[in-house]
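Each reported figure results from applying straightforward, stated rules to the coordinates on display, with no laboratory input. Quantities reported herein were computed from a predicted structural model and do not represent experimental measurements. Cβ atoms are built from the backbone, for glycine too; each structure is taken alone.
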Structure P
Amino acid sequence: MPTVLITGGTGMIGTALSRHLLQQGYDVIILSRNPIETATAYKTTSQQNSFRPSGRIYYAKWNTDTMMIDPQALAQADHIVHLAGEGVAKKRWTKKRKEEIRLSRTKSSELLFKCLNTHPNKVKSVVSASAIGWYGPDNGTVFTEEMPAAEDFLGQTCQAWEESIDQVQKSGKRLVKLRLGIALSNEGGALAEFKRPARFGMAAVLGSGNQVVSWIHIDDLCRAFIHAIETPEMHGVYNLAAPEPCTNKELTLGVAKAMNGALSIPLKVPTFVLKLMLGEMSIEVLKSTTVSSEKIQNTGFTFIYPTIQSAVKHLIG
């Protein structure tokens, strides 16, 4: 089987994707600033989850500050999955933090382009993450891939991110960009935030609760990356979110019901409280973003978890 080189392979999505790839017999190389520490951590996690890979996994060094990638790792790769980037929701959006988020994406893309041009390699395709943060509030519109980036922070960050990875096409590589919806996983991310109040018997509805959430089950997300690797006809941008979005209220109550039955108490978190707690980031929590997944479905990809009910049942039920 081919070898897939992953940037950002130690995050929630990268870890899940590595497991999917290994289970299907791919060899995986994870780039890390500290390969030995990463290898030790991954081995421990795999043992805890009774994970049995059929492919092989390796760890190689890279550093976006010094602009280096282990050339032997690059030489072994048949495909690259580009996930690297600082977590958008980890910290409050100060001016410094915004710059960290943007540069973590664009610098890593520039490093890939530089190394693909200067080191011998057999890379056929690059599959890069982007995000539905590209789009602004939907205002009743269903977003499709050709629509322009929003003028807000996330919209402009996603645009810079995609433009920075576009360069790899100059190296003759097939490029696929997947704009990810909110990933639901038991390993962290957004679902952990919905679970937290549910543990205390509450369902925390944010603002009106009517804002639309375009989400995706982590397994479908990983399957879509592999689909992009294995489908040479795929080029360009694809939205990656479940075909049936839901409201914040539906998601919140669905998680609470799965954890507590019908006993959870709905708790409305007012808009002004969210603005005080999150600052500018509250815009993303409160806005509706409805995206179309028709384009990726037309490539033959099918969602195992098309509805929030099926996803929550699998993840929590």
Structure Q
Amino acid sequence: MAKTIQIQRTGGPEVMQLVDLPVGEPGPGEVRLRHHACGLNFIDVYQRTGMYPFPLPLGMGNEAAGVVEAVGAGVTHLKAGDRVAYAGGGPGAYCEARVIKAMLVCRLPEAISFETGAAMMLKGMTVQYLLKRTLPQGGLQPGDHILWHAAAGGVGLIACQWARSLGYQLIGTAGSDDKCRLAQDNGAAFVINYRRENIVERVKAITGGKGVKVVYDSVGKDTFEASLDCLRPLGLLASFGSASGPVAPFSPAILAAKGSLYLTRPTLFTHAATRESTQSMADDLFSVVASGAVKIRIDQRYPLAQAAQAHRDLEARQTTGSTVLLP
């Protein structure tokens, strides 16, 4: 049995309950893990509220780190006792132990702690596929300006550092002066407090009126129009989240009118659909973290039983950096 956060219905944080569930043995292609830390992400909120629908009852959480307890038939890249971390595989990571598909699980280097592993897999591999695989026409070159919304969050702080290491001039938005300073301290070349500054005007001023080649937007409804208006002709809007709610339906003619713009709605799980791609993305993340170019900032820690409070704080935008739940 393992203590697990589960929902019987969709709704607010109060629907999450701590229950005891059987873990079972791993089948072919699976492993059983004992978690040491679990990561918190906004996708967890989308799943809890039903914005991303799943059959109920549903375990919560999409990333964690721990130790392999047992491996099923056909698993060759892992063995009992390995330190590991993962992202994906379906909700269910908020627990003491679980069985999961082995293809998603990566060995965690000794130099990286369980808490760091749990805090960085989904967020860090999201930044990896965005900065390395989700690129505008002609790609990005050192010196290029990019716009990143929610720059002081868990994904944003990783992006600020990684973009700086690649030579990009990241313009980060955040909702307070403290959060703007945090983003700048982590590598943002420019910051915009969206509560008192006009994002489009500031971006145009920073870029000499040109706009940016690409906007990475996890906010959704509240920033969509501004994101489009910050792009130069043929620019790309990568809309990878909906923290403020989903973008309303719109006519594709808007993209033409604003300069033959490109729009994509990518997901990590499309990019990490195979064992090879998952390992490649994780290796890139492990390398940049081990080098010190990217440091994973964990600003909040909650006991597993307080997952509901962690969700309340996340939705109220009271968190910075990454958050972990401790079984």
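Identify which of structures P, Q gives the largest calculated value of distance in nm of label points 7 Å out along Cα→Cβ at positions 189 and 301.
Sorting by distance in nm of label points 7 Å out along Cα→Cβ at positions 189 and 301 in descending order puts Q first.
Suppose P(r) over Cα pairs in 5 Å bins from 0, in percent, for residues 21-108 alone works out to 3, 11, 18, 20, 18, 15, 10, 4, 1; of P, Q, which structure was it derived from?
Details: P: 3, 11, 18, 20, 18, 15, 10, 4, 1; Q: 3, 16, 27, 23, 16, 9, 5, 0.
Only structure P yields this read-out.
Tell me which of P, Q gives 2.5 when you compute distance in nm of label points 7 Å out along Cα→Cβ at positions 77 and 101.
P
Out of P, Q, which structure matches 1.00 when FRET efficiency 1/(1 + (r/R0)^6) of positions 197 and 269 (r between Cβ atoms, R0 = 35 Å, to 0.05) is calculated?
P
One of P, Q was used to compute helix-only ellipticity at 222 nm (-39500 (n - 2.57) for each DSSP H run of 4 or more, over all residues; to 500), and the result was -12000. Which label is that?
That value comes from structure P.
Thinking only about mean count of other Cβ atoms within 10 Å over residues 5-12, which of P, Q has the largest value?
P
Among the shown structures P, Q, from which was the value 2.3 of distance in nm of label points 7 Å out along Cα→Cβ at positions 69 and 285 calculated?
Derived from Q, not from the others.
Quick check: 0.50 is what I get for FRET efficiency 1/(1 + (r/R0)^6) of positions 253 and 277 (r between Cβ atoms, R0 = 35 Å, to 0.05), calculated from one of P, Q. Which structure matches? Before the final figure, lay out each step's value.
On the way: P: 0.95; Q: 0.50.
Attributed to the structure labelled Q.
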